[in-house]
Structures are given as C-alpha cells and as structure tokens.
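Structures are listed in the sections that come next.
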Structure P
Amino acid sequence: MANIIDGKIISSKIKNQIKDKVAEFYNKYNRQIKLAVVLVGDDPASQVYVKNKIKACEFVGIQSLSFSLPKESSFEQVSDCVKALAVDTSVDGILVQLPLPKGIDEEAILRLIPANKDVDGFLAENLGNLSMNKPSTVACTPFGVMKMLEETGVSIKGKNAVVVGRSNIVGKPMSMLLLNADCTVTVCHSKTNDLKTICKNADILVAAIGKPKFITADMVKEGAIVIDVGINRTENGLVGDVDFDNVKEIASYITPVPGGVGPMTIAMLMYNTYNCALRRQNEF
C-alpha cells in the first residue's frame, strides 16, 4: 500500500514560509508585492482557479489585482490590458489565466509579459534557462511536483523517470527539472510505441496526459513513485490520470486527486511571485 503524498499539507507549509518572506519583503522595501491576474471570459473552471489564487494571495500577504474581461473581447483589448501591466512598475507578476477564448492567440498574448514578471514560467526565456539549468522562473505545476518528490525523502538521483505528456506547461518543464535533478528521463506522448513497457520501467512516473484513469496498475512498477498531474471532471467527480485505487496497491508513494498536485501549483505560484518581486527589486 502506497504512502499518500498530501499536497494540502505540503502546500500549507510552503505558503506559511512565503507568508513570512512576504512580511520581511514589506518591512525591508516598504511596499507590497503585487500580482495581476487577467481573466478573459466566464469559463467556470478558470473562475475557480482564479478565486483560489486570489485566496492564496490574501493568505500570504500578496496584493492581487484582478482584471476581468468579457469573452467577446478582441485580441487588441486583451493585449492592451497586458501591455499596460507590463510597463506598470508597481506590478511584480502577471498571470493570464488560460485557456483564452477561441480566436485570441494565447502565445502572442503571453509574449507581451516581460520575463521578469512571468510568474507562470511559460515564456521561452524562462523555459530556455530551465533547459540550460540556469536560474529561471519554473512553471508552477512541475515545480510543485519536485517539492512533493523532495518531501518523500527518497533520493531521485540516477532513477528512471517517465513523464507521460509533452505539453509546454507541464510535460516539457517536468522532464527538464527531473533531468537537472540527475534522473534518467523518458518523455512519452500519444505517438509513443509500447507505452506500457516504458511506464513499467519507471522508478518515478508522472502522468500529465489529461485522460481519466489512463495509467492502470499493469503499467506501474512495484515500488514506483507515482505523481498524478491530471484533473478530469467525470460523472463521478474529479479523477486523475491514474487509476488511484488499484495503483496505490503497487506504488511506494502516490499523489491523490483532488488534494495532490493541485494545491502545490498555487503554492508555487506564490513562491514565484515573491521571487519575481525580489529579483525586480534588486534590478531597480
């Protein structure tokens, strides 16, 4: 039976640490850290995510600025909002909630965010620095996964790590973080041949493919650490990309859904926002 890696407990610990750091920042520089959140449209999931991010900001002492635009907004209207925040010296971080409504070029909007305000770690400059193992703002979800792996106390150096999924938001930065941590990394995707055999060889298996209960017990090595990044809404509620009930009988550690990687993503957003503010302060 696997040990459960509780994202709620770990994220709470991290947010308390950030709360102390934010208070120190205020005392030292006599200003609040500000995070601007841009939400376009009325997607229910996005609204929940933004609400949770604002709640976390309130807890750690970061001032959140909310910019809600109607789903009918043009590219120019969204870009004007982001451009204004980009040049606002009082704003430390900019978060554009994805996905954007159809017809708005997400990549073009994200490129308007300066690298030193990119709290999501999505920009090419930050991804490039990560690939070269240089200081960078790391995408919140994979960053959170690394913190969860640390909490297990298991040394991951030299371990075989398999990442199922190759998105720019999770899969690619996840693979680079694991590689930088001295794992031997394999990235799998929809065109991968013999996925089951590759997964079965993983000491660390990260599922980020967006398919409910896709990773089954026969795909998991005895004693593997299994990280479930997936959040899928089904008739039976939220489930991950991993068949949790059966895989937990084989794995040594496993993350639940909900209550696993999700809370860590928001905790690391707070961490990134604080670090962006600190770096910007030192640049002035």
Structure Q
Amino acid sequence: MDLQQIKYFLALAHELHFWKTAAKISITQSALSRQIQSLEAELGVQLFERNKRNVKLSPAGQFLREKWEVKLNELEFFHQHARQIQLGESGTIIIAHPDSISASIMPDMLSRISAALPKLKIELVQVKYEDQQEFLRNYKVDLLITRDINTSDDFRSEKIHTDHLAIVVPENHPFRDAKNITSEALNEQKFILPVKDEGSSYSDIIHQFFRSFNVVPDAYLHSEFGSAIIALVRKGLGIAVLPDSYRFHESTGIRFITMPFKTELFLNWRVDDQHPVLANVLKLILP
C-alpha cells in the first residue's frame, strides 16, 4: 500500500464511478481497477460494493475514507511546511540581543523579518557575556547581537549599528548637558555600572570613558541589566553610564546626556551554518 493508492481510493470514493474517476486522475479505467483490487487484497477488506450499474462504499470503505481524508490533509500540511523550511520561509530562529536595543533597533529589525517571512517564528533571548560564544557555538542561539568585537574563527561578524555612551541621571540632578561633565564633578558622584566582564570590548569602552576624565568611579552597585540600573538611577541611588539607545525605552524621571564615546553593535553567526532561514534573515538585517 502506498500513498498513491490511497489517493486513487479517495478519488473513487468521491465519484463512485470508475470511468469518471479514471478520466479525472488521468489513468485508464483498467489501471484504476487494478489499483483498487491490489489495495483491497493487501488490506484484506472489501472497499467498494459494485455491480454492473452501481459502485458504492462498503462499511469498511466508508470508515477508511473518513480516516484517510484526515490523514492525507495532515500529510499535505507537513509536506508544505517542509517545503517552507527548505526555502527558509518557516521554522524558528533564536536571536540573542542586549537589553539596550530592545526599544531602539530591534522593533524595526523584527518588523522587516516578520513582513518578509510571516510564517517564521522568532525567539528573543538575552545571554550573559561569558555565555554568549558558547550559546552560539552550541546552537542554543542562531544570531547573536553584541557590543563586543568577535575574535573567534568559528563565527562571522558584521557591524550593524553605532550608539554613543550616555551619562544617565535623575531628572533633578545638576548635570544638565555635556558641559557639566568634568573630572571634578564625576569624582563627587556615586555610580551604578554594568558588571565588569574581563575581555569585553564594551567594558573597555566604559573604562576608557572614565580614564579620559582621569577618574576612578565610585561604583558601589553593579548589575547585568541596564533596565535595572535605570530604575536605580530614577530612585536617586546613583548615576550611570549606559548606551544612549536606552532612551528609546521612554523611561520617565531620568535624563540622558550623550557623550562622544561610540559603542558599536555587531551581528554574529556561525561560519558553517547553512540553514536557509538564517540566510534569508541575514539578507534582511545586514546593511
């Protein structure tokens, strides 16, 4: 028994006429009859009750028609889905990104992807710096957006965006603009800073900022999450240095003062990954 025999059976079950069915499916009447007889012999059941004038389904044939029609529709759905995966139109892609761009470049990026690939499922995750390469290498994520320059031969990396660092202060803070940012003024502040990650080029940029003012920051609070840092700044627990893309989060009660220090964003993916979904998404994201 094969899928084609089942399709022949369902066609005949619908028409209940050998000649009309044979013409509709473009085979001879005798060939259709042989296929039905072969199917009946293999199953050990009579599918049709027939005489010289009439053809009708047997009770067993009626049962199989109902069951096989459902299964055939399911199979066609599976086959169509497989074709979409092969073409890179369907499936799932997992993207890791920093919290700082959740409200800046991510909405536009995801809008482009979903418009071009509406059947594609997208999962967004955030990964600690020390776990990023392991997650990408071991297929826990498919794309990795970082502020760190890639140094691994396993990955390809392209710059996709540039932000600036910003001093983040409560609304009532005396810092109003970049002219207020001096070595003396910074030395009087308490800071809430990201966790220092050894080997992170982004961490290095933040420390370059302080070195440019010849300041060792009084950092008594550290957090992995910029949104948590912003909440603490709003409470008046200190000031922060963060990418200015956080201003798109529309947080009230704080002020961003953009500084002339750039922090770049890189898109990273596995060199040997040939998945068609990834190839299609890269075409949509890369400049």
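Readers should treat all values here as calculations from the given coordinates under stated rules, not as data from a laboratory. Just so you know, these numbers come straight off a predicted model, no measurement behind them. Cβ atoms are built from the backbone, for glycine too; each structure is taken alone.
Starting from the value 2.5: which structure in P, Q was distance in nm of label points 7 Å out along Cα→Cβ at positions 13 and 221 calculated from? It was calculated from structure P. Structures P, Q were shown, and distance in nm of label points 7 Å out along Cα→Cβ at positions 117 and 133 at 2.6 was computed from Q.
For the set P, Q, ranking by distance in nm of label points 7 Å out along Cα→Cβ at positions 245 and 269 places P highest.
Comparing FRET efficiency 1/(1 + (r/R0)^6) of positions 69 and 197 (r between Cβ atoms, R0 = 41 Å, to 0.05) across structures P, Q, the highest value is found for P.
Highest-scoring entry among P, Q, by Cα Rg over 2.2 N^0.38 Å, for residues 29-140 alone, is Q.
One of P, Q was used to compute log10 I(q)/I(0) by the Debye sum over Cα atoms at q = 0.11, 0.16, 0.17 Å⁻¹, and the answer was -0.74, -1.15, -1.23. Which one was it? Source structure for this number: Q. When distance in nm of label points 7 Å out along Cα→Cβ at positions 5 and 157 is computed for each of P, Q, which one produces 1.9? Comparing all candidates, it corresponds to P.
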